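Please treat every number below as a calculation from the coordinates, not as lab data. Because the structure is a prediction, the values reported are computed rather than measured. Cβ atoms are built from the backbone, for glycine too; each structure is taken alone.
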Structure P
Amino acid sequence: MSHSLPPRLKVDRLTRQFGGRLVVDDVSFEIPAGQVTCLLGQSGCGKSTTLRMIAGVDMQDTGAIFVDGHLVCDTVFRVPPERRHIGLMFQDFALFPHLSVADNVAFGLTGTKQEKRERVVELLDRVDLSRHIDSFPHALSGGEQQRVALARALAPRPRILLMDEPFSGLDERLRDGIRDETLALLKEEGTAVLLVTHEPHEAMRMADEILLMRDGKIVQRGAPYNIYNAPVDRAAAQFFSDINILKGKVQGALTDTPFGQFLTPGLEDGTEVEIGIRPQHLKIDFDRAGRGPNPTAQDGTPARGLVERARFMGRESLVEFRMDFDGSVLRATVPNVFLPKVGTPMWLMIRRDRCFVFSKKA
């Protein structure tokens, strides 16, 4: 009878305090081999402290860490960092300036000179840097240095790779391509990856699973699609993108909005609710002598507003409307160039299936 393999990395109820403040609060998660998990959150939420405890450069106050089912650290027992089979990659690359690219990649390797050389050549070929094998870091671009750092981190075949904001030092134009190259190589190696970042776009692009962290706790976890489309609360929704908020009160399991009544079941009468809708999910239609489009089952009742501002953002246009219903301002994004004049009356409709309903306390 076969048994499933234990997760490559298991973190069990880690906590860490600094100066009486709980920086990491009861954090648990697992990462199987070959999966990229992203610990995502604002600066100061505890994600880098969590990574440092897994790496062994900081000690937890409570909790335990396991690699391939074996305990590597609790509050009594501790395997030294260099024996955890965990690779590290940071935003500053930390290459040795006095060593060639080949010697940087080979730095953590064991074995014969021939074996080490073969592994170096293999990895440099996979990151398309074979031609720079004898170069020194100062002769490389930032993107090339990042790829050398990746090759060095993967050279000893670590079971787990920890990446702390590894792309933040790169030119924005380079990032997406290098992220994709990095992801392809990590998947080939079958490494379990924990990526720490504060950038939602990076997490969405790279992660198989996102752990959304706030005030030391993991507040939501799931695949990128699920976290983006089913945020646990308003703060989670706003972390991933701009969002419009419609405010109202529940009455008979319904809430009045500029776009008609919304079903809000399970909430008591008088409960204040916030209905979120992202700008790209607002539809715009023209005014027809004071009339708008006919209501539909999907889009509900159209609502009228006047254009307050319109700006072209490069790939899309952002249009702000002052709504007749309550004077609130809603923002809509439209592909390409759409720049109606200030004061133009227009009608908005919302994709009800793309709305989020949060009680005010959430």
Structure Q
Amino acid sequence: MTPTVLFNVGPWLPVPPPGYGGIETVVATLVPELRRAGVRVILATVGPSDLEADGYVRPLDEPRFRSIAAPYNQVSGIAHAHMHGVVAALRDDPSIDLVHDHLEVVGPAVLAAMGRGAPPTLQTLHWDLRKHADFYTMFDGGGRVAFAAVSQSQLDRAPERLRSQTLGVVPLAVPPPPHITVEPGEHALVLARITADKGQDVAARACRRAGVPLVLAGPVAGINDPQELERRLTEGDQQFEQHPDVRFFVDRVAPLLDGTQVRWIGGVSGLAKEQLLQSARVLLVPNRWAEPGATGVVEALTRAVPVLATPLGVLPSLVEHGVTGYLVDDEDGLVKHLALVERLDREACRASAAAWTPAVMAARYLELYDRLLTEAR
């Protein structure tokens, strides 16, 4: 019997997201496949979400992503307000068999505290676990809250207690690309929110040195429109100006922009994103952190775009050096290998991602749902 699952996505972005939104994109990819398999899905999200589901829980009307990096004493109530609505929904609807949670820390903490008042819970670990070392080192789900990692490298770095409560690894899949005609371009692309961990400054310096045009696409502190960002920066809002992503952009990225060789175009989505990605000569991923999932890399490979990246986190398991891209340690390595990407077989890139599809991801989660429900009983 297929279960009824409440997907707790959280209050930050709608599903599907209008542009940037890694977790929300994963959910938007997974839910249709589960429903095709007969799963009844209730979506706990924010007001604008329009992903087709069998029911909705919308504790907050508007997405709160722009507040996510605000000081803790200003933002901590957002996730808890969302969870208040989730708890009420679980108490009101006894048909829910399981919660698939995607809300960092607060989701499993609240659901575990409910004990048998909540269904068994599986949380997908989308984030860098170092951020919450105290929580994941101490947390005990009591046999009712368990976890799924998104890569083996993520699980290998997890605290022992968390590893003992993890049911398996489910890599991230992306939908197949739409069939559109795109002219090949000369630009390298960084497709990620603007933040120090993503290394847009490194990519900009490397491309300037290599003479390769670079497009930076992604939001700054939740802002997708360059004109809106300029307006916010001229308003004198000191709290906004001290946002870490804003400071990184202003101090380390903006000085490298010239509108021609290196451009920041803001956030992109839909057809514009597809055209930009499919026409790229290479996707750059000069990460400074051990990214656990990297859906952007999977998107690029699925579209036959090679990847030039640092060998951190999940990236060595996605990019085969010299075949589907290159793994380099520093800026000099980026400069050197930007001249070599034309040697790569783009069809090999496409083939490398063909085995892991949304249907395969859904089937793997169904296995973990069944195991969790069996063990919880």
When volume of the Cα convex hull per residue in Å³ is calculated for each of the structures P, Q, which structure yields the highest value?
P
Assign the value -11000, calculated as helix-only ellipticity at 222 nm (-39500 (n - 2.57) for each DSSP H run of 4 or more, over all residues; to 500), to the correct structure from P, Q.
Q
Out of P, Q, which one gives 3.1 for distance in nm of label points 7 Å out along Cα→Cβ at positions 101 and 325 as computed from the coordinates?
Q
With FRET efficiency 1/(1 + (r/R0)^6) of positions 21 and 333 (r between Cβ atoms, R0 = 30 Å, to 0.05) computed per structure, which member of P, Q shows the largest figure?
Q
Work out which structure the value 4.2 belongs to, where distance in nm of label points 7 Å out along Cα→Cβ at positions 5 and 213 was derived from one of P, Q.
Q
Per FRET efficiency 1/(1 + (r/R0)^6) of positions 85 and 245 (r between Cβ atoms, R0 = 30 Å, to 0.05), the highest-valued of structures P, Q:
Q
Candidates P, Q; distance in nm of label points 7 Å out along Cα→Cβ at positions 45 and 317 computed = 3.4; producing structure is P
With mean count of other Cβ atoms within 10 Å over residues 237-244 derived from the coordinates and found to be 12.8, which of P, Q does the value describe?
Q
